[in-house]
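Nothing in this text is a laboratory measurement; each read-out follows from the coordinates by a stated rule. Just so you know, these numbers come straight off a predicted model, no measurement behind them. Cβ atoms are built from the backbone, for glycine too; each structure is taken alone.
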Structure I
Amino acid sequence: MWPLLICSVLAIALIVERSLFWLRLNRRQKRFLREVIELYRHDPAQISSKLQQYIDLPLARIFLAAVLLEDPNPEEYRLALESEAQAELPLLKRFSTIFDTIVALAPLLGLLGTILGLISSFASLSLGDVGGTQTAGVTAGISEALVSTAAGLIVAIVTLVFSNIFRGLYQRQLGLIQQYGGQMELIYRRRYERAGRGYAST
């Protein structure tokens, strides 16, 4: 039960940390996306300072990596967005491996505890006392041994539910990165092409 207790405490701590992370991220990000895309369309000179205000958001850091480039062509702009997005993915997927490990390990630890408990219970039962005074003690020992299996399953189920929720939030964030990164790239590409045509006409 001690390893299960450690797994449960670790899972609770990580669930709280990830829940607070995604709550803060989603709360600030809605306003950020509206402001930044609109500002980039109409006043791109101010976009860098606006992104600095939201530097704690992954999308702000992704956009800033491209915006701070000096006169990039559209391909360089796209590569800057993509490379910075790849750098932000580990932060968004943080602790996912630990969640998967706890989900797989907790039932096995519970089963191991049950097996050890059953071995201990039957080892205390002598053949000549079957049906005698020790039988009640063995029955109680078996019921106690089964508690570890139940505890392992509870830890695994709760962790799996939250792990899937965080995985869904991660997939949604990937979609937002692709959607709004594409919008930023399209806005820049159109501005770049207009500037090129204006230069050619002169």
Structure II
Amino acid sequence: MSQAEQLHFLSSEEYLLFEERAGNRHEYVNGLTIAMAGASRKHNLLTLAFASMLRTHLKGGSCRAYASDMKVNASHKGNEVFYYPDVMVSCDNTQKNQYVETKPSIIAEVLSPSTEARDRMEKLAAYTAIDGLKEYVLIHQDKVAVDLYQSNAGGWEVIRLNNETDTLTLKSIDFSVTLRELYDDVMDALE
């Protein structure tokens, strides 16, 4: 006979307190916590490369780059949602909470087989609903390819880049990098 498992829902306030003390990271969607899995070597190298390039580009200005451990409040349309983007840029220096960003300009996720569908659907809907978000970047870890979602007057448009010589341009912070430069550390490990 199968046994029913009891679901335990947390309020967003309970989640934020729990997360400050937790040994492992958890994302939060409408009361449920989702444990974060470890990432592959390629995932880590791409996250670090992109965050490092952004940090170097932003140094001395008012914007800051964050990698992996900073939560974003992506609550929208009555849903309470907190995620840990792989890379995030914020140009808002009025944030009071040291663990949660509420006004990012750029969010990037490195796609893995286990998270790609969630990053392309659930997180795309949540992130593009964040007031002030200008760009959402999806970086493939198994091939040279980047999908860039940019906000414009008519809504959101997607730009697909899939050649080493293509240039990823983030208009909101005047940043450009070729895919060859972005993928430099993992080029020999790609299919």
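I, II: which one has helix-only ellipticity at 222 nm (-39500 (n - 2.57) for each DSSP H run of 4 or more, over all residues; to 500), as calculated, at -6000? Attributed to the structure labelled II. Among candidates I, II, the computation of Rg and Dmax of the Cα atoms in Å, for residues 87-174 alone that gave 13.4, 41 used structure II.
Kindly point out which one of I, II the value 17.0 was derived from, the read-out being mean count of other Cβ atoms within 10 Å over residues 79-86. Among I, II, the structure yielding 17.0 for mean count of other Cβ atoms within 10 Å over residues 79-86 is I. Set I, II, criterion relative contact order in percent (Cα under 8 Å, 6 or more apart): the highest-scoring structure is I. Out of I, II, choose the structure whose coordinates give distance in nm of label points 7 Å out along Cα→Cβ at positions 103 and 143 equal to 3.9 when calculated. Working through the options, I get structure II.
Rg and Dmax of the Cα atoms in Å computed as 17.0, 63: which structure among I, II?
II
Highest-scoring entry among I, II, by distance in nm of label points 7 Å out along Cα→Cβ at positions 15 and 47, is I.
For which of I, II does FRET efficiency 1/(1 + (r/R0)^6) of positions 23 and 159 (r between Cβ atoms, R0 = 35 Å, to 0.05), calculated from the coordinates, equal 1.00?
The value was obtained from structure I.
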